[in-house]
Each structure stands twice: as structure tokens, then as C-alpha cells.
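Values in this text are rule-based calculations from the coordinates and carry no lab data. Remember, predicted model here, so these are calculated numbers, not experimental data. Cβ atoms are built from the backbone, for glycine too; each structure is taken alone.
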Structure 1
Amino acid sequence: MNESTLTDESNLTGLAERVQERQVGPCRLLMLRTPVRSVVTWKGSFKAFPDFGAEEDLHQGLAVSLLDKGTKRLDRFAIAEQLENRGAQVQFESDGLYVEFAGRALTEDASDVLALVAEQLRDPLFDATEFEKSKSRIAASIRRSLESTGSQAHGALTRRIYPGAHPNYTPEPEERISRLFEIDVDAVRRYHDTHFGSNGLTLVVVGDFDEQVIEETIRTHFGDWKEHQAPDRLNSTPKSAKPGVSRVPMPDKQNVDVRIGQAVEFLRDGPEYIPMFLANYVLGGNFSARLMQVIRDEMGLTYGIRSGLYGISTMYSGHWQVAVTLSTENLQRGIEETTKEVRRFVKDGVTQAEIDDKKTTIIGSFKVGLATTSGLAGTLLKNAERGFDVGYLDRFPAEVESVTLDQAHDIVRSNLDPDQFQIAMAGMLPELKH
């Protein structure tokens, strides 16, 4: 079943006031009917609260990977047959503190498929054979990351910025594989028993549907789902580490991926986020940003460079970073020139013309993201997870538009300090001058 697109731009205006919000048992249900005919798209989530210090996110990943491999009533073949016969799609994902689920079905099948999703979430089989297969697949994915200079550089930077219990911390891959193979299927069952429940349960439904049918389906299949009792052991404090360099030698790679960054102290719902997001877009948000123009186009030191905010939620702060790929020969100069350009950015700030241009880009990109039923559902869900009301769907462009030049200058200078930058690199590493 292909993605459903809202081709008429008028359908993207005044969206928030068209969203129907209901509290159906433990579920916050957001429904938005669209002109797309005969198709329903949904996205939902709940808070699982894994203990990252104990690497319970591995337990969560294993549990989620097994949700489509059978329930106590239906084996994986029966589930696949039900979905294939309806042309429906269902996906599950482990996303930090959350377990997320999404799907698409024809209007007449949506109720039955949502009932199946509830069964998969609440009564998974956790077959031992499928568990071993899933564990092997996750291990293979971690091993593939060992071959990626970008993954290795990013992971090394997070280990400089965050403590081990922080959601944004990336453990050493080999340690993570060892930990993975210590987990047995009974431990995953226990994790499901203690971490899967209706905590923060939210479901967004977009498309062509009968609201009463959807409400009744959710009430019937999720209405008695209890909250789990797992505590929120969230460690939200970055390290207080001195600036330094982490090197990950990968002699068989021709280039070096470099990450340069530092922790920031604001949250996604704080007043600092949008001004910083906008200002950073001037520096490294897209192909027309300063870093691309100077480091790539003018100096020819790289094919790709960008900067951005990472891992920032409404529950914990994250970091800002530059990502650049350099040849071994250009490594020293590339790092120096990149840092110099960021220093210039912090010192001199941005221009009004740059800010105005990036406002147009960001608002346009946001609207493009709402042009499909999947994009609409995903945006509504993320806003709900962040604690925003439905009206934020319409307010976001206005918040971007309202950022002033002084706000952009102030937020950059108060959050970025090149003298405190952490650096991580992975690839064919030469000796660097100090």
C-alpha cells in the first residue's frame, strides 16, 4: 500500500483545529480526517523507561524485534497472512524511552488491524528460536557499525559528552555485543512484563475513517491495558569532561570521519531551542549553509560537512556537533579550518538576510513533511510525546518566524564555546600536531 499524499496545499492550513482529541481509557487518541480516500494511517507510542545504565535498551530492542514473530494466539505465519490478505502494513520500533508502533490499512480493515497490533503489543509469544535469530540480527547490525567511520566517530563523541546511563551515550560496540549475548529469552519476557504498559500511551490516526469505530476499537483492545511499574531511572546530566580528542583507528578506510561538539543545557520545549535550531541552520543546516560554502566549496577540503542539534528531548538535554568527512592528508587542516569558521560564527553572528532565508527553508520543509498522512501522523505523535498541545502543529511556523536577529546571536554565544569542544575521529589516522 503506497503512501497517501495530500496534494492540495489548502488541506495543510488550520490543521490543529481539525484534530479530534479523545481520552479513551488510558489512551490519548488524536484523530484527523483527511481527503485521502479509503486509507487509514496511524502512529502510536508508550513510555517503557529502560534503565540505560543497565543497558536495558538491549532488552527493549529484542522485545520489539519479536512483536511481529507471533502472539500467544497467532504464530508469525498467521500474522503475516492476516496483513498480506488485507494489504496492510505494521511496524514496531524501539526509540529510546519509547516503544513506537505504526501502520496503514484500508478503511474497512483498520479496526481489525489495530486489534492485531494490540495483541502483538500485549501478548507476544517470545519464541526461543525467533529470539536467537533476532539476537543474531542485532549483533550483526552492531558489527556493521564497526565498519562505519561515521558511526564510530559519533559513538566516540557521545562517550566524551555523556555518562554511561544517559540515553544519548553509545557503548563500545564489542562490549555491547558481549552484553547482548548474556541476555536470554526469559529476561526479555520479564522486561516485557515490567516495561510494556499504557504509560503515556498515545495513538494518532490520520486518513479516511469513522471516528466512532476507531474509538470503540481502542476502548475494546487497549481500554484495560494497565500502566507498568518500571521506574524512570533517567540520568539526564552530561559529563563535566575537559576538552579532548578520541581516536578510533580504522586503517582499512581511506577517509576520516570527524565529529566536533559539546553538550548544550536546554530542552526541546525550552525557549532556547528554536532560536538555536534556526541559527545553526545558517552555519551547517543544509547545502547552502556557511560550512558547506567555506570548507567544501571555497577550500575543497571535504565533500560533506554539516552541523546540528542531537538527542535533545523534553526530558533530557543533548549536544551540538559538526560532522565532516576528511581525507587523511586534509585532516589537520580540515579540523583547524572548521573550528575557525565556527569561531567566526560565534563571534560575528548571523545576518538578517541569512536568518530570513533559513526561516523560509525551515518552514517550507515543515510543510512538506505534513503533505503525507504518515508525515502528519508522525508530527502529531512527536508533538504529543514532547507534551505539546495539538495547536503546536500550527504554531511551529510562527515560532520560527518570530525569532529575532538578537535572539539568534545571544543563543549561539551562550551555548557554543570552541575552547570547550570535544573531538572524535575514526578512519585512517595520521599523527596530528598538537
Structure 2
Amino acid sequence: MTALDYEAYIRKHASWNFVVNVLDLTFYNLAISFIFGSTVLSLYTSHLTSSATLIGVIPAIQNVGFFLPQLLMARYAERLPRKKPLVQKISVMERVPYLFLALLILLWPHAPAWFSYGTLVLCLGLATFSGGLAGPPWNAMLAKVIPVHRRGLLFGLSSALGGLLGIAGAALSRHILATYPYPISFGFSFLLCFIFQVCSWVCLSLNREPPREPGKAELTARAYWQRLPRILRENPNFARYLLSRTLIILGGMAGGFYVIYARRAFQISDAFAANLTIAALVSQTLCTPILGWLADRRGRKWLTELGSAGAAGALILALLSRDPAWFYGVFALMSAANAGLMVAGMTMVMDFSSPEDLPTFTALANTVLAIPILVAPMLGGRLADTVGYQALFGIALALSALGWATMRWTVREPRQELAPLRSSEA
């Protein structure tokens, strides 16, 4: 396929690819709403252990499992003319563990707590590790089929639609949690998560991706790994971005403990926690399309600053809370902040590199950020166990503020840096 034929194919199928990727992400976001990490998953884990440190291990595994393995696949993904077949295969293993968890809970509801906790750790680890392996080829596929000026809209619109459907999903979860006894209620939640993840996979498979041969010579494995530190040295703005994101991630260490704090301080029920999920999803639905649209116009850097400021606001509200109703505001702010950081994070790395280098830049960023992602929730749990939840919130607030300041005053908008280079290439 010539370069002209390739561009013509992309233009011809641009609308189709935009729609199927919106649906893929929408169904995925809907699926995750049934096991919303800051509420449902945290509550399920709290039934299995009273240790905040062990509760913090679960979001750590969820996040680090996705980020850490990406460099293992990036070099291979760069050499593939088409990325979709690889993404399809790996994504099967990203979804099946949720079915296994559902069946275990429903068929063996009286399993020992230690066994259920260990199974949860293993299944979440397998699912997120598989998602991490699929990350570089998936990002590279999106960079091929979605024009740069529509990427923010893609993530913003799909997150909003997923949130809109997720409100109904959270209402269903509230009914399940209020109607069925523990742990059957959580078994149904994992089953619904799996069903809609299958819908997501079907939409992913409908992408129309043309083949495109790599535009640069293949590196040996040794040369490839030796190149990675040089990328950071030669791209200091990218390195400063990663430092700022590290601080922001550490500032988010309290996110998984808001519902645990509310449960211990105000004795909220599992059904009330589902109400908090609804509040979070309403906020996501209302804010994400606007944030995606603004990201395409104001820049991903600006959106990252806004997201970190919103996360700090949620921490302040949690510190000042006097009754359970305050946590509607906490979760609304946290969800809006996470939506902004998600949209910015998914798209900003694309602005630091050329399309040929994107799998490596994405995987390098995610691998570097895997360290604070692993540390943050476990550190948060340790702080909660030793110095208390309010001290945890205060330390997280200081780190969020430092992350915002680093992004605001040390990182330059990458699209502005690359604009002259792209113009000269054109």
C-alpha cells in the first residue's frame, strides 16, 4: 500500500473507526462501573481484610499491572504492520479473569477470606498485566486510525457515554448490594463487568486498520534497551512531565480510602457506597466531554493542571467533612479530576513523539510511572494504619500541590514544541 493509498484508506474509514472506538471505550467504562475501584472493589476487599495496607495492595495491582509490562511489548509492536490482531489476542486474557472471579464467588460463597483475597489478587493481576501488554499496540493502532485533532474528543466522549450508562449500572449495583447478601452481590457485580467487557472486545475487533510498514530500521534488543535512557536525556521536557505525573500520582494515594474512611467515621452502608459511585459517574458524564474538547483546544498540559487541582479539592473536602453527605462532593470532584487526568494522560504522551516512536514513548512513560502507581496505594494504606486517615489526606494534599506546581512551571506544552518540526516535515 502506497502512502497515498494509506492516507486515503484512513480518511475513508475515519468516521467508522471513531464510532467503534467510542463504543469500545464506552462499554469498557460501563463494565468497570460495576466494580468501581474507589467504592465497590474497595468495599469487597474490606470484607476480606481489615488491614488498610492489604486493601491498598488491590489498586496497586490494578494500576501497576497495566503500566509495568508495556516495555516488554513496545519493541515488538513497533515492527508490526497491523496492530489490531495482537491487541485482540491479548485482550481476551484481560477480560476472562473477571468471569472467573464471578463464578468463584457465586459457586463458593463461603470460601475462606484468605483464599478469596488471594484469588482477587491473582485475577486482577492477570487482567491488568494483559491490559498492559496490549497497551503499546493499542495506542499505536489508535494513533493510526484516529486523527490527532479528534483524540481528546474520542476519550472525552467515550468516558462520558460510559459514565452515562454507568449511572444506570451503578443504580443496578446499588439494588444488587442492597438486595443480595455478601458475597453474592459482589459476584453479580463481577459478572456484569465481564459481560460488558465482552461487548467492548467486539467493538475493538471492528476497527479498520490498514497495514503500514515500519518507517525506521529495526533495532536489536540490546540497542533498544540502551536507547531508553537516552530518550529521557534527549527529551528533558518529557522527563519533567514524568516527574510531575509521579508527584500527582503519589498525591492520589488517598483515592481508594475515601469510602473506607467514610465507612469507619460515619458507618455508611454498602448501598450508600453505590450512591457514591453514582455521584462519581454523574460527574464523569458531565465533565469528560467538556474536558476532552478543552484538551484539544487548550492543550493536555493545561488539562493535567486542572485535574491535579481538582484532586486537591477532593482531599480538602474530605478533610473538612462532617457527615456522609460531604462525600458526594468528594467523589464528584475526584471523578472529574480523574477524568481530566485520564484524558490528558492518554493523549499527551502522543504529543511528545513521532508516530513511529509512539509505542516506545508510551511504554517508557507507563513503565516509569508504574513505580509511583505501585507505591501510592500501599503507602496510603500504611499511612492510614499508622498515623490515621486525616494525616494521609494531608500528606496526599501536599504532594498534589507539588505535582501541580511542577507541571505548571517546568513542563512546556509538547504540541508547541513539535509544531515547527511537523511543519518542516510537511
Task: Among 1, 2, which structure scores highest (criterion: mean count of other Cβ atoms within 10 Å over residues 320-327) - done: 1
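For the read-out helix-only ellipticity at 222 nm (-39500 (n - 2.57) for each DSSP H run of 4 or more, over all residues; to 500), a value of -13000 was computed from one structure; give its label from 1, 2. Each step should come with its number before you reach the end.
On the way: 1: -13000; 2: -27500.
Source structure: 1.
Between structures 1, 2, where is FRET efficiency 1/(1 + (r/R0)^6) of positions 32 and 248 (r between Cβ atoms, R0 = 25 Å, to 0.05) highest?
Working: 1: 0.05; 2: 0.75.
That would be structure 2.
Given a value of 149 for volume of the Cα convex hull per residue in Å³, point me to the structure among 1, 2 it was derived from.
For volume of the Cα convex hull per residue in Å³, the value 149 is produced by structure 1.
Of structures 1, 2, which gives 29 when relative contact order in percent (Cα under 8 Å, 6 or more apart) is computed from the coordinates?
On the way: 1: 24; 2: 29.
For relative contact order in percent (Cα under 8 Å, 6 or more apart), the value 29 is produced by structure 2.
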TODO: Given a value of 0.90 for FRET efficiency 1/(1 + (r/R0)^6) of positions 120 and 208 (r between Cβ atoms, R0 = 35 Å, to 0.05), point me to the structure among 1, 2 it was derived from.
DONE: 1
